[in-house]
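Asks: As structure tokens, here come the structures.
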Structure I
Amino acid sequence: MPTYHYRAVEDEAACDACRETFSKIQTISEPLVEQCSSCEAPVRRVICAAGGSLIDKRYKTKKMLSDGNLKKLGFKKLVKESDGKYVDVLQD
């Protein structure tokens with residue numbers, strides 16, 4: 001089921017729950033949420049990126065570019081030394 005994100009239309013009339021973005025898991029056929037469940041302030045749906053959080057993506061990228069993974073896949077990792085020469089740091 002998709003997760004939809006909502007936020008208060010006006011911050012002045014909103015409570016802490018809807019002033020910041022909140023999420024709700026809904027089926028596609030369910031109607032959109034029109035009011036905050038806590039304070040009944042009007043809310044609107046907010047468009048967000050799909051496919052997991054940014055933290056998960058950073059972790060996966062960091063893991064994918066780790067020295068061990070690069071070496072396992074046969075890549076070279078060249079690092080510039082102080083004298084201007086590049087050295088492969090993944091060599092044994």
Structure II
Amino acid sequence: MIQREGNHLFLEGPVVMDTVPDLVRSTSFSSLGQEVTIDFSRTTALDSAAVALLLHWQREAVRDKKNLVFVKIPDNLRVLISLYGLSPLLEGIVEV
């Protein structure tokens with residue numbers, strides 16, 4: 001589930017294989033401003049599907065000419081990003 005507060009999107013609950021398809025379908029950057037922040041602080045569970053979701057959203061933001069930043073990334077998601085060798089692809093949009 002996603003809660004929107006302006007251009008700040010809060011992911012809530014699990015971001016796993018079962019929930020990611022709905023997150024993809026329910027998210028559009030076209031109605032948001034130039035700067036979009038996606039906040040992971042309210043997530044409860046994450047798996048490798050969350051990594052795929054980050055990459056999908058990154059492509060969408062580039063297509064829509066939006067500046068995208070991911071914040072409050074849980075450690076286990078950071079580990080997956082690193083494990084898959086994707087840190088260079090997400091550099092600059094994943095806040096430390």
Structure III
Amino acid sequence: MDILQDNKNPLLARRELKFITQAVKNPSFPETLDLVAEKFKAVKENVAVRAIRGKFGRDTFLIEALIYDNVEAREKHEPRKKVKKIA
């Protein structure tokens with residue numbers, strides 16, 4: 001795992017990360033969430049994975065993740081999931 005960028009953003013109460021990881025197949029968002037929480041010793045509820053980018057034929061993936069200081073900051077700044085309406 002190579003860390004490209006590790007910034008602390010005190011205004012939004014979060015840590016912004018960009019790093020490259022190796023995997024045999026494209027990692028899913030839950031797998032990446034577990035990886036970030038384990039590697040940076042964070043609570044899973046405070047982690048948000050923004051992007052997983054890979055290139056064709058390579059086994060390296062660029063991951064952009066945010067680690068919030070608390071759950072309230074995450075709920076305030078992260079977009080909410082859309083709910084399907086049943087008609």
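Every number here is computed from the coordinates shown, using simple stated rules; none is lab data. These figures come from a predicted structure and were not determined experimentally. Cβ atoms are built from the backbone, for glycine too; each structure is taken alone.
Asks: For which of the structures I, II, III does the calculation of mean projected area of the Cα convex hull in nm² return 5.4?
Replies: On the way: I: 10.8; II: 5.4; III: 7.3.
This value belongs to structure II.
Asks: Something else now. Using distance in nm of label points 7 Å out along Cα→Cβ at positions 3 and 35 as the calculated read-out, with 2.7 as its value, let me know the right label among I, II, III. Can you show the working numbers first?
Replies: Values: I: 2.7; II: 2.2; III: 1.6.
Attributed to the structure labelled I.
Asks: Let me ask you something else. As an exercise: distance in nm of label points 7 Å out along Cα→Cβ at positions 19 and 75, calculated from one structure in I, II, III, equals 2.8. Which structure is it? Provide the component values of the computation, followed by the final result.
Replies: Working: I: 4.4; II: 2.1; III: 2.8.
Clearly, the read-out refers to III.
Asks: Between structures I, II, III, where is distance in nm of label points 7 Å out along Cα→Cβ at positions 43 and 59 highest? Before the final figure, lay out each step's value.
Replies: On the way: I: 2.6; II: 1.8; III: 3.6.
Max of distance in nm of label points 7 Å out along Cα→Cβ at positions 43 and 59: III.
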